[in-house]
1. If we compute mean count of other Cβ atoms within 10 Å over residues 193-200 for structures P, Q, R, which one ends up with the highest value?
2. Which of P, Q, R yields 1.27 for Cα Rg over 2.2 N^0.38 Å, for residues 57-96 alone, as computed?
Structure P
Amino acid sequence: MTDYPFFFTWTAQHQAKPFELVGGEGAHFTTADGGRWLDLGALSYQVNAGHGHRRIIDAIKRQADSLCLASPTAVFPAKVELAEKLLALAGPGYSKVFFTLGGAEANENAIKMARLVTGRHKLMSRYRSYHGASMGALTLTGDWRRPPLEPGIPGVVHVADCYCDRCPFGHTLASCKRECATNVDATMRLEGGGFAAAIFEPVPGANGVLVPPDDYWPLLRRACDADGALLIADEVLCGFGRLGKTFGHHHWDVTPDIITCAKGLASGYQPIGAVIVHERVAKHFDERVLACGLTYYAHPTGCAAALETLKVYEDEGMYANAARLGPVLLAELRAVAARLGVKSFVRGLGLLAALEVECTAAQWAAFGPALAARKLSLHLEGKKTTAIIAPPLCIAEADLVAGVRAFGDAAVAAFGGAS
């Protein structure tokens with residue numbers, strides 16, 4: 001590997017396997033060696049609108065020409081319009097938006113608000129979760145990225161996941177009593193109550209696409225209400241059509257106190273995130289200081305990119321496309337699973353799905369799903385023994401089907417076919 005003068009993230013530097021991006025269009029990106037890749041991972045789950053979208057690029061250019069710099073207290077049209085748009089998309093009752101540069105900062109500021117509003121410090125999240133790489137968000141995170149950097153911030157309690165294929169409470173779907181949800185309430189009581197907030201992803205994405213039962217989120221809402229804790233929906237990965245709706249929690253008719261978002265907000269074209277706050281929380285700061293702030297708060301080009309991205313989603317029917325193709329993606333992955341000579345599980349909602357293979361870590365490493373996909377000019381994530389599919393929402397059905405089938409052929413070649 002070439003010795004680059006910068007770090008690669010989440011890897012030992014000599015194990016990094018970079019590729020040089022030079023452009024892209026729609027669901028494909030291109031590399032310096034002339035490759036044209038089908039992006040089944042939306043880069044890092046953010047390119048919801050697809051690559052090379054001229055409307056978003058042109059909106060950034062127009063904003064840079066008119067106003068490229070602003071202080072956090074500045075007011076300008078794109079900032080106002082974007083906030084109003086986000087509040088409308090969130091639904092009735094939401095009244096304020098706090099802008100950030102990304103998802104980790106959105107979650108950091110959400111938990112700051114929760115602590116300021118409730119006067120409490122304890123926070124709850126799940127073990128199979130990812131909430132960001134900054135120290136507070138990383139402490140909330142339950143996966144492998146947290147332990148090497150402990151201790152983090154105090155007061156964080158983790159609970160078991162809605163992992164229906166491998167129930168942490170030993171149930172099958174037929175015998176399930178929703179302990180994954182009722183355990184939230186039970187743990188709060190065992191901890192003596194007094195939680196500031198509980199933060200959950202609608203569907204934990206990077207940790208295996210754990211789609212919850214339909215009554216899971218209503219039970220979370222009930223547990224938080226019983227304790228007086230705020231409910232935070234981490235929509236950083238799931239938001240803006242990834243699950244076939246504007247926000248993932250809209251599938252379950254629950255109103256969180258706070259919604260955090262990033263990634264698909266500007267489809268990765270500019271760094272921007274947001275904290276969308278319900279009136280019942282926002283009103284606390286009418287006469288009290290909001291002790292939160294960022295130098296690049298609501299950067300003009302970020303606001304312009306996000307505003308145009310949201311318009312693109314609507315004008316081009318991308319949420320509807322994700323909802324329509326979700327069952328197609330699941331059917332194709334189930335067909336792959338049926339061909340494999342090892343036990344496997346398929347999960348998904350909208351254009352976020354996973355194929356989990358029951359194998360040893362050594363077998364999975366030998367398969368190397370990301371590298372196997374790379375040989376086919378496919379881009380996707382391979383986590384532990386799970387391959388995650390999350391393409392741009394603009395992907396054509398033919399491309400999605402061809403990509404999943406090609407990956408399936410590689411998986412069958414690695415693990416053998418069903419007898």
Structure Q
Amino acid sequence: MKAALALAVATAFITNSVYAQPNLVLMNGEGQLAKLSDIDKSFIMSWMTTLDLEQCTAQNLSSRPFVSYRFLQVPLEDLQLYLVVQPDVIRTGQVIMYSETPEGLVEYTGCNIATILPVLAVMVTATVEEQSRVSLMQQHVLAANSSLTTYEPNYLMLRNDSNDSDTMYMDFTLSSKYPVFPNEPHLNAFHELTTNTIENLLPGNGEFFMQLYLGFSGRFSQYVGTRDSSPVVSRRYNPNIFYRIWGTEVNYLDVGTGHESNGQRIHTDAGFLREADDFAANGEPREHARDGISRGWDYNFMHWQHDWNDNLVTGITLRHYLPDGPMQGPIEEYNLWEDGGSHLRPRDNYDGVSLNAQYLFNRSRCLLSELPFCFKKMEVTQETGYGKMFENNTTTVEFTSDIFGLPIQLWTKTGYNSNLVDYYQYTTSWGIGIELLSR
């Protein structure tokens with residue numbers, strides 16, 4: 001029963017994250033929206049579903065086409081399709097069609113445009129709202145992040161930790177974010193004032209867009225066949241609220257506050273001994289009682305991500321743990337009674353500063369390859385605490401490939417923070433599984 005419930009929750013959560021879709025949007029090259037009624041949108045969608053992309057020729061696209069007249073983004077069932085046209089498109093039939101995929105931008109040529117001529121007619125005749133000026137960057141951000149979307153990557157893997165069971169266990173991470181009041185006028189006025197200030201202070205001609213998000217990340221482990229009743233152990237509950245300042249569709253700065261805990265309840269020596277006795281009475285190791293030790297803390301954080309080119313993406317995360325936070329209250333860290341310790345082990349000695357780098361392999365080769373697999377990315381993360389900088393270091397390496405359409409990942413980690421209970425223990429971990437991201 002526990003296994004079925006855990007799998008149902010995981011499936012529902014991942015499904016919502018992976019398949020959330022944006023709205024249909026039509027605008028001109030200056031970012032001004034066109035007026036489309038619900039009838040217009042239904043009309044466009046009914047004709048776009050007749051377009052057979054399998055009859056088109058798909059090829060990799062290095063950058064987004066320049067929009068000088070009209071631009072339409074259509075949320076089809078399994079992808080976002082974009083159409084770029086000129087005023088004379090009905091006569092010439094020249095349409096640029098492309099989509100976003102996990103491997104990059106894909107252009108479709110040689111399509112039967114006659115099937116969507118009514119859509120092209122709507123594109124060139126729709127009235128533009130002169131006062132609804134927004135940037136193309138903002139529209140792309142809103143299209144991809146206007147509903148429930150991935151926050152941290154979602155993982156489902158078989159994992160092993162050197163300080164845990166000798167056998168593999170199932171481990172899954174679920175993470176999503178959701179925009180808060182995206183169309184609230186007073187909040188939008190504040191966003192506009194703030195982004196205008198940023199644009200005036202920073203050099204260059206960059207544009208920025210702000211949005212407030214609620215985020216949640218959770219991690220759960222299930223010991224299938226290695227413990228009685230195959231229990232699911234909660235490892236991490238991490239709700240937060242943050243502002244994301246978008247610089248491009250992939251470059252952004254997050255500023256926010258959050259709470260992190262493992263959802264457990266043991267916080268005294270007596271409570272731990274009772275739990276250990278219960279495990280022993282059931283014929284299980286007393287050490288399993290450690291899973292019930294409570295950890296929790298509030299923190300403020302900043303995260304900066306930057307895409308340097310088509311292959312390299314870096315991120316820096318800074319956290320400051322609060323000794324007495326608004327959600328947690330007094331911080332719950334290591335207790336001296338846990339293993340007869342003689343000194344405390346503050347959380348900030350092991351975490352708070354993180355640098356990560358992703359190398360994205362050639363996406364066009366994935367699109368054009370006839371092999372059943374291709375390399376997608378390699379990611380390296382280095383973490384340390386700010387209490388004792390570089391004294392307690394953690395290194396994580398992830399290697400992701402596409403194998404028969406599945407994003408298979410090999411993962412290894414040496415250092416600390418294998419889970420919140422054992423954050424201070426040096427551990428070697430590894431795993432294999434799949435990584436799921438929203439579009």
Structure R
Amino acid sequence: MSAIKEMSKKYNLHSWSAQGKLNPMVVTKAEGIYFWDEDGKQYMDMSAQLVNLNLGYGNKAVVQAIKDQADSMPFIGPGYAIDVRSEAAKELVELSGLEGAKVFFTNAGAEANENAIKIAKAYTGRWKVFSMYRSYHGATAGAGSLTGEPRRFSNEPGVPGFIKFDGPYAYRAPKACKFESEADVTEFYLELLDNQLQYEGPQHVAAIFMETVVGSNGILIPPAGYMEGVRALCDKYGILMVCDEVMAGFYRTGKAFAFHNFDIKPDLVSFAKGATCGYVPLGGVIVSEKIANHFDDNKMFCGLTYSAHPMGCAATLATIAEYKRLNVAENVKTVGKVLADTLDEIEKKHACVGQVRHIGLFSSVELVKDKATREALVPFNNDKEGLMVKIVGMLKTEGFSTYSHENMILVAPPLTITEEEMKTALAILDKVLDSVDNMIK
């Protein structure tokens with residue numbers, strides 16, 4: 001064991017892990033979409049780390065912006081107005097298309113959602129908050145309570161008022177559901193949501209939180225009309241619509257923000273990850289004009305020591321500029337088609353692949369034991385055999401680095417990936433899935 005790894009195991013607590021079973025890889029170099037371990041082995045980063053490294057490793061413009069800001073003013077408290085702080089907020093509002101909006105900056109996505117909860121409750125005077133099952137909004141107390149999958153369990157019992165609902169997931173809908181069209185799927189799930197609002201009393205509901213496109217829980221893309229239907233329900237009952245764009249934002253779906261794929265304007269938008277591509281921490285909430293105006297005369301009880309950190313704001317400005325300079329939106333469109341077409345073929349070819357889902361460079365492969373019955377390859381929250389860990393390990397051995405969640409393999413590389421790099425990576429995935437086909441025979 002290398003000294004670095006030994007020291008890591010001795011002094012670091014690693015997230016989401018039983019520490020005694022860990023064997024952390026030592027990374028010594030990273031460039032573009034690749035990183036290397038201490039033995040010199042190269043890996044393609046097909047999850048963009050935690051779906052945040054949108055520009056890949058070593059973007060010189062972003063690195064230089066951080067260096068320049070460190071030289072000029074590494075820190076000043078959030079109560080002061082400085083150039084990069086003002087400019088970053090302006091760029092984010094313009095990128096969102098939410099005219100008249102303002103930005104409250106945080107350090108990361110979980111804090112963005114924490115503050116979105118507080119803002120929604122303060123604005124509406126209500127105390128209940130809706131969010132989907134099979135969602136992830138962060139691990140802090142409030143964001144963890146929003147989260148609709150097993151990573152929330154350690155937060156429970158938590159603050160009262162967090163209500164879960166079933167978002168659209170036609171592939172795992174109740175067996176009695178016989179959808180004949182996408183419109184049927186939309187109608188069914190909107191009716192479920194409206195019913196639940198009635199059961200909880202819509203007059204008590206402050207906000208409905210949604211990952212605009214559900215991320216780690218399977219790249220669940222809303223069917224046509226669903227987001228617009230949720231917007232209509234929110235308008236009907238005076239509820240705020242909150243789009244969590246922490247993972248889906250910043251061109252991951254091909255649009256600057258994922259909600260641009262739909263005919264809606266959310267009231268609040270939480271963001272992080274792709275704002276700086278992970279080079280330094282930064283997150284925030286884009287607050288629509290009507291809500292921002294509320295705090296002209298009403299005190300906003302949100303505050304963080306490192307809110308709108310100058311180096312984070314500088315990195316955000318440089319990152320947005322790089323998305324435009326590199327024409328990332330066009331690359332996502334071009335390479336995203338390669339991803340979509342190849343994954344569709346993989347779904348047809350492999351017995352272990354129940355469904356693939358993709359939008360832009362955001363995709364997942366759902367693994368099953370049986371295509372006909374749709375039985376998941378591993379039971380929900382119960383991979384006792386470590387089968388998904390084994391499959392991810394097989395991919396990594398071939399130089400394809402990603403992660404899994406439940407029975408899903410995520411494919412969400414840096415947005416700068418080329419067509420040839422994508423084809424090389426998907427050939428590895430195809431090869432490993434051959435082995436998984438043999439496992440389920």
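1. P
2. Numbers: P: 1.39; Q: 1.27; R: 1.33.
It traces back to Q.
All of the numbers you see were taken from the coordinates with simple rules; none came from a lab. A quick note: this is a predicted structure, and the numbers were derived from the prediction, not measured. Cβ atoms are built from the backbone, for glycine too; each structure is taken alone.
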